[in-house]
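*Asks:* Take a look at these structures.
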Structure I
Amino acid sequence: MYSKDAEIAKTLELSAKPASDFVNAAKKYRSDIYIVNKQVQVNAKSILAVLACALRPGTKVSLKAEGPDEVEAVNKLCEIIQG
């Protein structure tokens, strides 16, 4: 299990298009990937789950993954949401 804290970029709001881009990036990895926000954990590969989080600029989250490419997955997804 690998996790990393990140803050949603001031210029990014995970509405439909950016959330879709994020989810599609997450789906490229074999690991199970999760976004944790306020002790709620959601599947980062589910567009509905990501949209339900209603993540706004400045929101602090943790990304965590478990699997063969967990470190690469978390680091890349952190880059995406941090801008």
Structure II
Amino acid sequence: MTEREIQFSNMEEILQFCSICKKMDADIDVKNGKKWIDGKSLLGLMSLDMGDRLKLVVHGEDEESVDRYFGSFLRKNQS
């Protein structure tokens, strides 16, 4: 299991994130407080508030590639 903090600032980022998730074999979840959302569910991701700090949780084959796949969503949280 690999965990990272992510954040979305607009709907385009959510669409890109979901598209990346759908290409991966791993199980990908996004946690917001007590709420867990499947990273491959566009409807679920659209229910998130823009700007919230979220936790990305990846289980499975693509775990080692998290930073490569999701680097653009991770960088803005390195403060």
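Coordinate-derived values only; no laboratory data. All values derive from a computational prediction rather than experimental measurement. Cβ atoms are built from the backbone, for glycine too; each structure is taken alone.
*Asks:* For distance in nm of label points 7 Å out along Cα→Cβ at positions 9 and 65, which structure out of I, II has the highest calculated value?
*Replies:* Greatest value across I, II: structure II.
*Asks:* Name the one structure among I, II that Cα extents along the principal axes in Å of 31, 22, 20 was derived from.
*Replies:* The read-out comes from structure I.
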